[in-house]
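Engineer: Several structures are given next for inspection.
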Structure P
Amino acid sequence: MAVKELRSGGRAVGTMIRLVRNPGIARIARQAGLDFIMLDLEHGSGSLETLADVAASGRGAGLEVFARVPELAKGYVSRALDCGCTGVMVPMVESGKQAELLAGWCKFAPAGKRGLGSIGTHTDFAAVSGGEAPGFMASANDQVLAIAQIETAAAVAEIETIASVPGIDALLIGPNDLAVSLGRTGDLQNPEVLAAIDKVAEAAGRHDKIFGMHGPDALMERYLPRGLRLIMSKLDISMLLGAMREIAAKWKE
């Protein structure tokens, strides 16, 4: 499983799902050999209900389902986990305080302040009560990733503080918005953009955080030797568009 592999120092490979809402997408991804998919609730139209359906399908197929929630809010972070996700990413985390809130809402006590919903997708519909609760909560904390998306100049300036927050498991680069924030829109190989990513990669290493990225192949290949382990490649829309273009190019000539 992706979280276990990442915690043991390995690599996990997945993709972003923004358009497809059918729960079968999790089983397709598992059949293809991916370790996880991340549902994009920031830019996509999916709901928490969609997330719950896909997460349940993923659990049945042995595939991790993560979510990028729209914003830093307990109602998104904790509910996404109760829907059965095993990783929550918040976009544009820019301070230690924001990172603390994310970590706290992802983790049960004593590590955090996540509320204990005693039965649901996250418990595989087994009731958790009484003496079972402490063990379940500790195990759940190990099986969930709190992912801070680093995609602004402000975040890079505060990266040491963000990376030092207990309970934050991963720092994931969003290179497009990072380039925009640095005034280098579309130029992901610009030296200023690369220097900012270098800074995040180094901070992840110093603070024993998982270093991740969702970006083009060339950029991610550059950072594999620099500790990149949480790899998110492509987007369902772009994959569908590319395949349909191939059909059109071949058969309309």
Structure Q
Amino acid sequence: MSIKAVLFDLDDTLLWDERSVKEAFEAACAYAAERTGTDPAKLEEETRKAARALYESFDTFAFTQMIGINPFEGLWARFSEGEQPEFRRLAELAPGYRAEAWTRGLKACGVDDPALGRELGERFAAERRNRPHVYEETFEVLDQLKGRFKLLLLTNGSPDLQKEKIASVPQLAGYFDHIVISGEFGEGKPSVRIFAHAAERLGIRAEEGIMVGDKLTTDILGSSRFGMKNVWINRRRLPLSGDVKPDYEISNLRELLEIPGLAAYA
């Protein structure tokens, strides 16, 4: 069965989200260091730790796990869209969450300053918004695939935040025939239902598509369960462990064009 469609994850597959978050933390922590003399690396470590702990304590945690929204997205998301009532709850929690995570981070560094914590919470959000990063090969590879295959973007996350990420790179959306966001659908990867929904949108059977993503536990596990071939993009060249096994493994998107069924014409 020939491949008719390629499904792409967004974060850390096409967009370099990890770099954007890291740079936002570094900028906010450098500002705090100027104000207080704290070690910026320690402040980042402690704030990340506090953010995770707070995030997991909220009554929305199970929902965010199911949709696929991580603690650091919660530090800058507005949660202004999404039909589920949990999004309204997240919108209520977000401002306090941002402030408290940074306040706790500061306190762990010996600085008890809630006002600065609130300021850093808003500064981090602004810094993250100003730092969209795309992998250098993203558009080169999409150019090679566009027109030869149907393309679908399948991303976990809050609708408003994922749309904002896509809009921050204006040329990206035009490559895709469809965009599916877990927060709009109501379930996130690795749910088989969201892969079935994506295949239905594309008008293909499972064996006619191939999923490309960086997370074994969502992109690869979900597509495998659905019966769709998949490609794990392992940019860090991490060792493969656990029960989830990808059909193909690459370290750069350009290698996608060497996979049988996707190879560029000679």
Structure R
Amino acid sequence: MTKMLRTIAERLSRGMVFPRRLPPNFGRGRIFVSPDAGLRFYRRNLAEGDAILFKMVDELVNPGDVVWDVGANVGLFTFASANRAGKDGKVIAIEADLWLVGLLRRSCEMLERNTNAAVTVIPAAASDSLGLATFHIAQRARSSNHLEGVGSTQAGGTRRIESIVAITLDWLLQQLPAPQVLKIDVEGMEHRVLAGASSVLSTARPLIWCEVDPLNKDEVTNILHGHDYELFYANQNPAQRQPLLRAPWETLARPRSVRSGQRNRESA
């Protein structure tokens, strides 16, 4: 019965859009969200459904930072980062779902320019090569949208298939300022995103927060260790973190060596 009620709620949520406010420590700016992207967005308190997301912004993003949000969804990480980075920072939101891109752009229009970083929304999927890709809009929440060949049972099937542009983060590095912080949440594509980010990992060396599907943990681990990153469990008290041999579901990756001129931002 619970499953049936959830299915009905998900179907009724399609196309619904609500204005919500970010938590007070991120300026309480207004953004647009939709339960079509996840039923948790019915809640007025955004932090109740995504506490780890706001925790990582609080830990990783500093004033003046450039932040790349890969798999932005409705933009909680994007707009919390914009507030934390401030007017001297910059945030790049990469999202493949054009309907969600529309929400992100509407939220950009609500930004207070004097206190928030500028946000650039890029309608594309990040991958390991440039080209066209087949994109599945999930039957359930749009947070489970995925590229052909990946994804999880959380998608509940496919409601629609679209052709979209795929880019690599190394290509993006040639177009935009290098990131100090990189967030990746791409429904099973994280290994391919990182495979297309060799220059980002070797030269920009951002702090990385990445959701890692267990099927991809070995490949993700090899890529990040190969670029001299240490791996930690993100959803843990920073004072208790120890380096891990394999990437966990919520991976925090920190470069071992800090290139000249880059701030040392290890957690206290």
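The numbers here are math on the coordinates, done by the rules we state, and not lab data. Please read all numbers here as calculations on a predicted model, not as lab measurements.
Engineer: Ranked on Cα Rg over 2.2 N^0.38 Å, for residues 74-145 alone, which label among P, Q, R comes first with the largest value?
Structural biologist: Max of Cα Rg over 2.2 N^0.38 Å, for residues 74-145 alone: Q.
Engineer: Please state which of the structures P, Q, R yields 14 when relative contact order in percent (Cα under 8 Å, 6 or more apart) is computed from it.
Structural biologist: Computing relative contact order in percent (Cα under 8 Å, 6 or more apart) on every structure in P, Q, R gives 14 only for R.
Engineer: Which of P, Q, R yields 62, 38, 37 for Cα extents along the principal axes in Å, as computed?
Structural biologist: Q
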